[in-house]
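Each structure below is given as structure tokens.
Read-outs throughout are calculated quantities, based only on the coordinates presented, and are distinct from any laboratory measurement. It should be emphasised that the depicted structure is a prediction, and the values quoted were computed from it without experimental measurement. Cβ atoms are built from the backbone, for glycine too; each structure is taken alone.
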Structure P
């Protein structure tokens with residue numbers, strides 16, 4: 001897979017899957033725009049780690065609808081063309097229906113849908129407007145196995161990712177005539193800093209037992225699937241959802 005001189009925008013790129021994806025694209029010759037919301041120190045570390053040149057930070061909160069336009073406009077002003085958009089930014093929160101009060105419940109739904117679905121839709125809107133005059137491009141959205149198996153203690157998270165899958169496939173059908181190809185990668189639990197911070201040792205052990213590999217996905221394994229969907233020659237895979245969950249959930 002060669003991305004020499006391609007311009008790639010990745011949301012949620014300061015660490016975890018976003019960081020691994022940025023490293024993978026940069027290693028293949030791409031110019032990478034790293035979007036992040038607030039963690040400047042981590043974003044700068046990721047930027048410094050990228051091989052090659054032409055990379056840049058873009059600090060925008062994509063859950064703010066006006067910021068999605070500003071992000072794409074800023075990217076286009078700097079690079080002149082957007083070849084690949086990777087929507088990786090996402091959040092989760094525990095809000096089991098039988099445990100939380102109504103305010104906590106509604107706040108979780110508003111925040112999670114706002115970031116995991118609406119922000120992606122808005123970023124795709126402006127990215128599409130940027131790609132169409134330049135002959136097309138690629139969009140890869142990062143979903144989750146939770147879209148298929150359910151998320152009992154994070155129902156808004158599971159719902160947001162299921163909706164993201166449907167949205168992505170709708171775009172794949174609509175945008176194919178414009179040579180914009182849309183794919184989805186649906187990881188299982190991935191071994192990131194965020195996972196380490198969120199899990200107790202017992203929860204981690206339970207997750208490890210879910211897969212016959214008896215381990216979590218590594219961020220670079222998710223990045224590998226993202227690069228495939230963004231690559232030349234993968235056009236006829238538009239609309240595809242690639243599971244990267246170590247056979248922990250099969251559908």
Structure Q
């Protein structure tokens with residue numbers, strides 16, 4: 001994974017893009033991201049932070065698009081990034097995208113694959129693909145409406161404009177806005193707290209919310225019922241119930 005750095009501190013994994021100067025998303029970087037997220041599937045990892053500095057990811061490698069036009073090959077140019085984002089979104093544990101600088105195009109699509117987005121106060125995000133005569137190809141037209149709403153997503157995608165951190169917080173695209181020099185520490189600290197919690201229960205909630213979204217209510221309730229059943233018999237659930245009855249703090253182990 002030459003373009004991605006993967007480190008672990010306790011039960012928290014940090015996945016950091018390392019393709020200077022702006023972490024432009026190439027096929028190689030997308031493959032390295034997928035490999036890193038697959039490592040995060042380790043049950044000993046109980047929370048994940050993904051980041052990039054000084055820019056989270058300023059979009060796709062546009063020079064690569066030109067090479068594709070010239071060669072006439074590469075019809076599924078977004079496919080490797082889509083695979084990486086699916087792997088991130090599918091992690092059965094809490095995930096945070098810590099966004100420095102720009103998260104544009106595929107960079108925002110990557111951030112939207114995380115459960116939460118923490119933005120530096122000077123960060124800017126957006127889906128500017130329309131300015132190239134194309135559209136988002138790694139989830140921007142699908143995840144963005146689910147996060148900010150149908151009409152707002154249309155406006156952001158149609159105009160290709162940049163969205164400030166403050167506005168992102170107002171429309172629900174950012175969960176937290178943090179001074180840039182404190183961003184990564186804040187994300188790692190919060191991930192550490194998530195990692196000490198009932199992570200199997202969180203995983204079940206994540207599955208129920210993600211898989212049930214958009215389904216008819218009866219089908220969605222069945223998704224929830226199954227997820228509830230899967231977490232009810234875990235050791236963490238037994239510990240949580242016992243701690244409640246004994247009026248003490250629960251000690252969850254992700255089991």
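Supply the structure label, taken from P, Q, corresponding to mean projected area of the Cα convex hull in nm² with the calculated value 13.1. Matching structure: P.
Once relative contact order in percent (Cα under 8 Å, 6 or more apart) is evaluated on every structure in P, Q, the highest one turns out to be P. Of structures P, Q, the largest value of distance in nm of label points 7 Å out along Cα→Cβ at positions 19 and 139 belongs to P.
Work out the source of 0.55 here, i.e. which of P, Q gives that when FRET efficiency 1/(1 + (r/R0)^6) of positions 115 and 235 (r between Cβ atoms, R0 = 30 Å, to 0.05) is computed. Here the read-out was taken from P.
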